[in-house]
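Enquirer: Take a look at these structures.
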Structure P
């Protein structure tokens, strides 16, 4: 996993913001689409779009979700912002935005470019900053430059050290979520990716993976393992998923079993398994900005993020390694 940046793509990336849906009650917080919640006095989707517009590595921004509400929320905001009407679930919405970006590129250049990288990001990141976006894109460009061919997906992950500042202390509330325990690091998925979606041969499985990515929930783990078994390379991916879950369970008491399991959890094995299932090379890229991993996951997180926003928004990057 990459720990340093210092590289850039030839051109700024189009960014795709997934701004949810108004029709799925399971994805709402306090009865509201997360995109339109306020944290620190600002609507979340506005905060995310503003950070992207200010980032040097980002060009055009495509926001997909409920069009009328997005037009109203983003009205008057400077920058090349394009509203894309939602069409269904997560993957369907993502592809609507991808196609909008491709059409715009085709109009400008007269041809398609399936190898052109895009940035994908969640709408509900109150601790996002343009610096965090530029840093992540730079790290992805560096990882791509060191590979024989560009990765199909570069997934952001945050290490424990960058998330510890957001823990609670004593009576002070915080957010502490489980980690994926690899042999050389403990990480959580961030909510930011760089990808070349046209190079993935099993794009349909993306929605399954994202739907059940909350690995701390045993139900999600079981469903994901079952789904893996029907995919190319699925047995290997299923076993790795189970082993990571066992490691998480063993981490509560530590001891020899935890040490034995964790020593066998190699990041490169996870990357290969994900790549086999999705049909394209995958790379995990560390972001030192732990706030990119703190989305509004539930109502309690929303309350904590609101109460501690002023303090947490001042926390900068935490490098490790």
Structure Q
């Protein structure tokens, strides 16, 4: 029987989608042909609630399931005008993905500057089925790429000499939240004036995310308590995998090895927890160089395909 599509709407849909992504991740041998559960959480609690880049999850998520209610695929955006196709490898067919593409064009496209509609769908560059479908639907591949990097946690973790004047540790009490928030702002908004900074309360949503662990929210701190670098790691003990998001350094403290130091500290903690794989996405040359130097040397390349509708 062909799976049936319905909109997100049942009370336990989010939990079921999260468990479905775990099943897909394990079926794909811990390779990110679809999202991990951590990315789903991060979308709902940060991208939607803090960044406001997407409509609420329940309004833009579509589920395909069997007559018995087993999820076989999920369609969702991350930002407006995007679509991600999450498909179990055992039930993947050309017909199913065609149906998902049509649904995405009808429901997830956004208005373009000319008054028309456009949609961007992400696909791994070696995915012949999906890339072929997108080309047949009139999509054109973009230049941007997301390098989905991974490494084994039991691979060597070098001991790093932390520069004098800095301490690498986990987040502690509430007093850590304002400097952690400010470091994030400076790391990702270095070209924006300081008066644009809107404060730290957004970090409450980060800490409310189900997979958040304060002991895996690692920071490099100066002697006077300022946060210089950070990495937040989301560990899923149901798949024994970890997802680094975000990783950053305040521009005033760059080129000192602090990003490496916090990532190695996180990897050491993950090893103690029994994690098997760690994952991180790089979209810039600098980020990819950093991640490769920390042992994330295996990767898939996911690229955007865009169509004018």
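Every read-out reported here was derived from the displayed coordinates using simple, explicitly stated rules and does not represent laboratory data. Note that the coordinates shown come from a computational prediction; the quantities given were computed from them, not determined experimentally. Cβ atoms are built from the backbone, for glycine too; each structure is taken alone.
Enquirer: Can you rank P, Q by mean count of other Cβ atoms within 10 Å over residues 193-200 and just name the one with the largest value?
Expert: Largest calculated value belongs to P.
Enquirer: A further question follows. Ranked by mean count of other Cβ atoms within 10 Å over residues 129-136, which of P, Q sits at the highest value?
Expert: If we compare mean count of other Cβ atoms within 10 Å over residues 129-136 over P, Q, the biggest value is for P.
Enquirer: Taking mean count of other Cβ atoms within 10 Å over residues 121-128 from the coordinates of each of P, Q, which one would give 25.9?
Expert: Corresponding structure: P.
Enquirer: Computing mean count of other Cβ atoms within 10 Å over residues 73-80 gives 21.1 for which of P, Q?
Expert: Value 21.1 for mean count of other Cβ atoms within 10 Å over residues 73-80 corresponds to Q out of P, Q.
Enquirer: Hey, Rg and Dmax of the Cα atoms in Å derived from one of P, Q reads 20.0, 64; which structure?
Expert: Computing Rg and Dmax of the Cα atoms in Å on every structure in P, Q gives 20.0, 64 only for Q.
Enquirer: Let me ask something additional. Figure out for me which of the structures P, Q the number -8500 belongs to, where helix-only ellipticity at 222 nm (-39500 (n - 2.57) for each DSSP H run of 4 or more, over all residues; to 500) was derived from the coordinates.
Expert: Q
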